[in-house]
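Some structures to go through are shown next.
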Structure I
Amino acid sequence: MTDNIIPIQQIINDGLLEERKDPYEINSWHSSKIGRCLRGVYLERLGIKPDEEFDERTLRIFDVGKILEKWFIDRIKKNKDIKIETQVRVKSEELDLSGYIDFIAEYNGMKRVYEIKSKHSRAFWYMRDKGEGAMRQHMYQIWIYLYLSGIKDGSIIYISKDDLSLLEYPVSLENEELKKEVLDRISLLNECWKNKTFPPMAEKKSWQAKYCRWHKTCQEIEKSQQTGVDAFLKSRNYKR
């Protein structure tokens, strides 16, 4: 009986793996990663492989997130009163920073930046019930988009994958607290890049440490007390 089964799941997995086969070179800091463990972000830009690659399930989750984003934007585009620009590239040579805005909407002469994030329903409703607003790293990301685009206001849209409920959290370019946090983190990355030293490792119990894909490598650096990047790369037979 099993000989007559088409390996659908394997076909999907193979296709997703094939799309990630040739990793692109990272030539600047990415707006979407500024809220993460900065040492992990730094190691990724150096070209150091992560401790573990994404598993097949995670790749499927990412892919469905893209489908939800497309559905959301396509529905908005059907309204003729709204002009939509998607995947708008923004960058700053001065900050050595770049990114892609999910979409910019223009309505009644007003422009607004939007970032779309999808979550499973348990995480979605927990976030809403907790009442603390959008996740800080997502606020960093959209604030950067506002800063680089010159648009004053934006929103983070969360979509529940299971029931398609929506949450919207506004973010303003004039948020001085966000401005300081974001620019301080970018400044630290650039200072370390220039001096060939590592940024600090994320705090042990933080979500940044828990979800950093380079955390084991970070720990090795900490244990060996290697503060210089060149010495670390030499020990790994990497060239910068």
Structure II
Amino acid sequence: MRLTESQLRRIIRRALLEEEGPFGDWLFGSDRDKPNKREPEDDTPQEEELRDDLTSHYHGEMGELTKWIDQLVSLKDQGLYTDVLSPPADVKYAYRMMNNVRLETLTGILGYEPSGYEAGEVYEEKTGTFKPLAGREHYSWTINFQKFQNMLKDWGRFTSLSSRGLQFLVFLRAPIAANTFLMNPRETSKMAQRWAYQDEVISVGEVKCDHVWYIPMTDDQIWDNASDIEAKAIEKISDIETPRTSGKHSKRNT
């Protein structure tokens, strides 16, 4: 049997290093044309299963990735497959949107119960903690706050009509270096497919945030013009956050 260049290289690497990652030299090599487009590395059966489960995750079946999380964090910590498993090195922050958030949940994030707020206004705090629900360790975030504008257009509205009473629309910002995040969206677009535009990274465990924005929503707003309030809130936060993260001075203050 004639060995391909990729197979021969893997045999040599094993002989020299006496070790190899569970997914060969390259994670998702066949999807990413690694090490080269002419002869990408063959995927292992385990790698194919991970690809399928990651694709399911991007399409809303987040539970499919649960069994992989500990292994992926371990591989990243060992310095393996970091081109895929680590967020881009030039990105400092990850963002998450939470809709239909109850007061007690927001209180848990902020560490105190907010008061004196007005419906539809944007409020900002400079610290907060996102705590996973019991039985669920990983969550979706984006590395680009402006993607929420695209998501809102895609979804129509964030606030669900199925919940009544006072609730909040919440946006979180977390430093990537100070928390555990997985995935480089620039390398996983084939698996994310139509959702690749969201620039998603995945948090693992508790997340320490350095900014929390919350917008009180009322019953009337939910039923009548939630999407307009949401769009204005995103625009206001983006107008503040984009200059802040780019090193330029903001035109507005909160």
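Among candidates I, II, the computation of FRET efficiency 1/(1 + (r/R0)^6) of positions 87 and 191 (r between Cβ atoms, R0 = 30 Å, to 0.05) that gave 1.00 used structure II.
Here volume of the Cα convex hull per residue in Å³ was calculated and came to 144; which of the structures I, II was it taken from? Label of the originating structure: II. Have a look at I, II and say which one yields 1.8 for distance in nm of label points 7 Å out along Cα→Cβ at positions 71 and 119, as calculated. Structure I accounts for this read-out.
Among candidates I, II, the computation of helix-only ellipticity at 222 nm (-39500 (n - 2.57) for each DSSP H run of 4 or more, over all residues; to 500) that gave -10500 used structure II.
Rg/Rh (Cα atoms, Kirkwood Rh), for residues 111-198 alone computed as 1.07: which structure among I, II? Only structure I yields this read-out. Looking across I, II, the calculation of P(r) over Cα pairs in 10 Å bins from 0, in percent, for residues 31-142 alone that yields 10, 31, 30, 18, 9, 3, 0 traces back to II.
Source structure of the calculated read-out (FRET efficiency 1/(1 + (r/R0)^6) of positions 79 and 175 (r between Cβ atoms, R0 = 25 Å, to 0.05), 0.75) within I, II: II.
Read-outs throughout are calculated quantities, based only on the coordinates presented, and are distinct from any laboratory measurement. Just so it is clear, the model here is predicted, and its values are computed rather than measured. Cβ atoms are built from the backbone, for glycine too; each structure is taken alone.
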